[in-house]
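Structures are listed in the sections that come next.
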Structure P
Amino acid sequence: MRASDDPAVAIVTGGGGDLGRATAMRLARDGVAVTLLDNSLIGAQRTLAEVEANGGRGLALAVDVTRADTLAGALDAVENAFGGVTILVNCAGIEGTVSPIDTYPEDVFDRVMAVNVKGVFLAMQATIPRMIARGRGTVVNVASTSAIRGRGGLAGYVASKHAVLGLTRVAAIDVAGSGVRVNAVLPGPIAGRMIESMESQSGDGIQRATVAALARPEDVAAAIAFLASKDACHVNGAALVVDDGSTLI
């Protein structure tokens, strides 16, 4: 069997969150074996139960994406269970605090950058060499429309998403011609825990005012599935905005 014919095997970081869960369900529906990585094993297991209840296959692993050793161990576990990873979706992310930049807590900034940026960097660093060795693979990094615009009070989050988009573009150049692709999806605010946290902290609805309607996690998962699919075989280094046109205003 050629590498290009091997079954698709995905890792989804942040697999216990709203978008991670929707992405796993969508990929599993397309026949992909999905491994859910999350700092909460309970959250990852909850997603896995939904995947399996719908006929899919997968694993649930507790992983700190800011630690290279735990990511390497997860990759070994996936390869032992399903074979080489062909899809990496970096969904893991935190919002941090909503606060003006002059009072934004340094420790919160550091934590947001560690999870949202270092986590993406380490996951790609662990996975891409194995993909290159097999001549096949695709990475989808979840950035945000905050990667291409500013949002008051979100210094850590906005800075981190700008960095994710930058990492995506660098990696896309680095893997060009190897059979591996790296792209980013840039969602606007998505219905779920994160936007609820941002709004409750802001107290004035500034986040919801940026769009006419919040996206469903499934809407963004569909875009991720496209970028991860063979239909996007000529797409590398793209930033796919999923925001109902809100960044046009």
Structure Q
Amino acid sequence: MFHHRADDAVQKRIFLKWYLLSFLSGNVNAGAFMATGRFVTHVTGFHTLAGIDAANGAWDHVLGMLSVPIFFLAGAIISAYLVDHRFHRGLQPHYDRAMALATVCILSASLGGYFDFFGDFGARFNLQKDYLFLALLCLASGLQNATLTTASGSTVRTTHLTGITTDLGIGLVKVWSMKPGTPRTREVRANWLRIGTVVAFTLGSMAGATLFVHAQYLGFLLPASIAAYSTLQARREKEVHRSPM
């Protein structure tokens, strides 16, 4: 799941596991929006909201909206230290630890909401009540996105679709322009991966929206379970790669 690159001839089941993480992100993003009216995987959105709040003179919200994405950045930095840094030094990447932290963050957001540590689910956004909730989900999203970005050789980003859609547009023209051969085959494979990522995110958003209507904060137990499954997969892969051949 993590010890593969998108340009390798990986099995379809590996792609399906990557799609599962995109499905997770769709779940989380839908749940965050339904809970607070804020998306957590769109850094662009936070900065846009900060601009709107500034125009309305809500300077406390401006600072809040500008600081929440720092947690996404923090998640990416932690993942880079646990995974990318070790990968480039020839050491065993700690994919499992990065995903375990993401699991804890999502689970904390779910249980914290259920036990009334945050605002009422679906109520108007309240910076004081909802800040930690958004921070936890942003941290989890940064961890996951950076981890799979490294694992896929910067081909897959599961938490947002703008870059993937751009890459898909470029990739489609590349396939049309290339002559038959290994490079073209790799680009075709990458395009199918990008298409699957978009579809999986969309399905995750749809499934999440349906679930959160009924389960509210406990709906985050689904993406937390997927993150926990990914942690176990990463742990098994680490043990396999650590074992002598």
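Throughout, read-outs are computed from the coordinates displayed, never taken from laboratory work. Treat the numbers as computed from the prediction; the structure is a model and nothing was measured. Cβ atoms are built from the backbone, for glycine too; each structure is taken alone.
Match the computed value 3.0 of distance in nm of label points 7 Å out along Cα→Cβ at positions 92 and 164 to one of the structures P, Q, and report its label. Present the calculation step by step, with values, prior to reporting the outcome.
On the way: P: 1.3; Q: 3.0.
Comparing all candidates, it corresponds to Q.
When mean count of other Cβ atoms within 10 Å over residues 12-19 is calculated for each of the structures P, Q, the largest result comes from P. Quick check: 0.95 is what I get for FRET efficiency 1/(1 + (r/R0)^6) of positions 188 and 228 (r between Cβ atoms, R0 = 35 Å, to 0.05), calculated from one of P, Q. Which structure matches? Source structure for this number: P.
Looking just at FRET efficiency 1/(1 + (r/R0)^6) of positions 108 and 156 (r between Cβ atoms, R0 = 30 Å, to 0.05), which of the labels P, Q belongs to the structure with the highest value? Structure P gives the largest value of FRET efficiency 1/(1 + (r/R0)^6) of positions 108 and 156 (r between Cβ atoms, R0 = 30 Å, to 0.05) among P, Q. Upon calculation of relative contact order in percent (Cα under 8 Å, 6 or more apart) from the atomic coordinates, which of the structures P, Q produces 36? The correct label is Q. Structures P, Q were shown, and helix-only ellipticity at 222 nm (-39500 (n - 2.57) for each DSSP H run of 4 or more, over all residues; to 500) at -13500 was computed from P.
Each of P, Q could give P(r) over Cα pairs in 5 Å bins from 0, in percent, for residues 44-123 alone, but the derived value 3, 14, 14, 14, 18, 15, 11, 7, 4, 1, 0 comes from Q. Taking distance in nm of label points 7 Å out along Cα→Cβ at positions 20 and 100 as the measure, the highest value among P, Q is held by P. Computing Rg and Dmax of the Cα atoms in Å gives 17.1, 58 for which of P, Q? For Rg and Dmax of the Cα atoms in Å, the value 17.1, 58 is produced by structure P.
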